[in-house]
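Dropping the structures in below, format is structure tokens.
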Structure P
Amino acid sequence: MTRLTTVARALITAFAALLASTAPTATARAGTDPKAPEDFVALRSVDPTIIQEMRYFTPHNCVGERIDGYRQPICILTRPAAEALHKAQRKLLRQGYTLKVYDCYRPQRAVDHFVRWAEDLDDEAMKDEFYPNVDKTRLFADGYIAAKSGHSRGSTLDVTLVKLPAKPTRPYRPGEPLVPCFAPQGERFPDNSIDMGTGFDCFDTLSHTLDPRIQGLQRHNRLLLKSTLEGLGFVNLAEEWWHYTFKPEVYPDTYFDFPVSRKSLTSAH
């Protein structure tokens with residue numbers, strides 16, 4: 001009995017030591033998420049009237065699931081970018097429109113998620129909507145997916161215009177039939193955005209802001225967004241009508257990885 005008791009005590013002591021060594025590690029892990037610098041803000045604190053439809057918090061995107069790092073459906077930007085967007089909103093409200101953002105700051109872990117997805121050539125669950133005419137093997141070569149994104153620097157956003165009064169956009173239902181993102185507005189996924197010729201995140205040359213095939217009202221709508229934002233310091237990415245970066249960037253060479261969450265902000269915004 002004495003021998004068994006000694007062995008049991010030794011086992012209990014070893015198990016207690018194991019718990020002691022792992023518990024702090026788990027606690028430490030929970031608190032290791034990086035924080036945003038002080039000059040990052042929640043857009044809602046600067047302009048609560050701008051609509052936020054944060055697509056990567058939802059499964060309605062090219063991957064078909066929530067993207068890593070999006071813990072809350074909020075737009076985070078550097079303060080100068082947020083304040084410039086507020087000025088644009090004030091101008092557009094007087095013309096009967098509101099801005100709507102689809103994505104703002106994007107953590108590096110989210111970019112890594114897109115890269116893993118692009119490398120998995122068997123996963124084409126959302127192809128019929130977001131890249132019907134693009135072979136998935138071409139996503140890197142054609143520039144649709146990259147290992148780094150300007151969004152991670154905090155001054156880039158994806159944005160559109162909504163006519164007032166804004167009607168709600170219905171939620172995407174996973175598994176519902178998919179329609180090409182360049183189909184006529186009445187056929188593709190319903191979005192309360194005005195007609196820009198394609199849906200958001202459409203991997204197609206028709207998404208190029210000044211593609212000559214986009215004419216009439218669609219071209220007018222793109223140019224309204226472009227002229228308004230460029231007049232306030234934003235620069236458009238020519239390949240994506242929705243993509244704008246505020247210049248000069250606060251962090252032109254830094255790619256952040258703090259999660260999209262209010263907890264990431266260093267002070268209450």
Structure Q
Amino acid sequence: MKSELFYKYPKTLLNKGTGFLTDYSHSLNPYTGCSFACSYCYVRQMPVSTFRKKEWGTWVDIKKEAAALLRKELYKAKAKGKVTIFMSSSTDPYQPVEYKEEVTRSLLEVMVENPPDFLFVQTRSPLVRRDIDLLLLLKDKVRVSMTVETDREDIRKHFTPDAPPISARLKTLQLLAEAGVPTQATIAPMLPSSEAFPDKLVQLVNRVCLDDYFMGDGSGGKRTRSLGIQALYEKLGLETWYHPSAYHLVYDRLIKVFPENQVYLSQKGFAP
């Protein structure tokens with residue numbers, strides 16, 4: 001899907017960590033909107049999307065002069081106390097437009113100059129590998145969390161046709177780990193997967209976060225329900241996967257392969 005691009009000059013970049021992100025002092029979104037347009041994305045239901053009157057995924061706002069703004073805001077925030085940043089809560093910091101615009105890279109450069117106490121990078125894009133040089137400079141003050149909702153490419157195509165292939169994400173996890181960047185695989189939201197999924201992950205990471213629509217959308221699954229996701233599960237004959245207890249199946253598979261202290265559920269897996 002081709003997204004319409006807009007250039008904006010934001011007044012602020014660092015937002016107070018609230019709700020699901022209360023473990024963080026701030027959230028940081030290099031863009032508004034996201035061209036990956038995942039079918040189940042809860043941001044579709046948020047004011048940032050509903051006020052736009054355009055379909056989620058068809059537009060992206062590029063935040064101009066973001067680095068200069070972050071430099072000022074980070075300095076002020078650090079003067080007040082501990083700064084922990086979640087990037088990003090309502091967009092993917094490495095969506096396709098980042099190849100050209102490099103807003104996320106410019107923000108990382110600022111954070112390398114003046115590091116926050118902790119930075120959590122949430123993405124589903126292999127493009128994050130481009131910034132290994134900067135991520136390494138943040139040492140143990142960063143964690144890259146790669147969304148890998150399933151190991152089944154057929155499932156990925158049904159739910160997130162515009163997102164990167166699973167194999168490219170797994171390869172990126174391998175490259176990050178080999179380089180020494182702290183990483184985790186994030187099965188969120190959990191989609192139907194094969195029994196072999198944990199065996200693929202254990203070769204790449206020593207930390208996994210598992211989340212679903214019911215724990216993770218901030219409304220006990222109501223936001224996701226209103227997106228009509230259940231109908232897609234029914235159409236695929238996978239209704240049993242759309243249930244508050246379905247995560248137990250994947251959790252049990254994971255802890256057969258990973259030590260239990262390496263498998264985190266929902267909000268705990270996203271915490272600093």
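Just a few scattered comments:
- Identity of the structure behind 4.1 (criterion: distance in nm of label points 7 Å out along Cα→Cβ at positions 78 and 166, calculated), options P, Q: Q
- Top of P, Q by mean count of other Cβ atoms within 10 Å over residues 62-69, largest first: P
- Which entry (P, Q) yields the derived value -0.35, -0.51, -1.23 for log10 I(q)/I(0) by the Debye sum over Cα atoms at q = 0.10, 0.12, 0.20 Å⁻¹, for residues 94-229 alone: Q
- Comparing mean count of other Cβ atoms within 10 Å over residues 102-109 across structures P, Q, the highest figure comes from P.
- Value 17, calculated as relative contact order in percent (Cα under 8 Å, 6 or more apart), assigned to which of P, Q: Q
- Value -0.30, -0.46, -0.74, calculated as log10 I(q)/I(0) by the Debye sum over Cα atoms at q = 0.07, 0.09, 0.12 Å⁻¹, assigned to which of P, Q: P
Each reported figure results from applying straightforward, stated rules to the coordinates on display, with no laboratory input. Quick caveat, the model's predicted, so the values are computed rather than measured. Cβ atoms are built from the backbone, for glycine too; each structure is taken alone.
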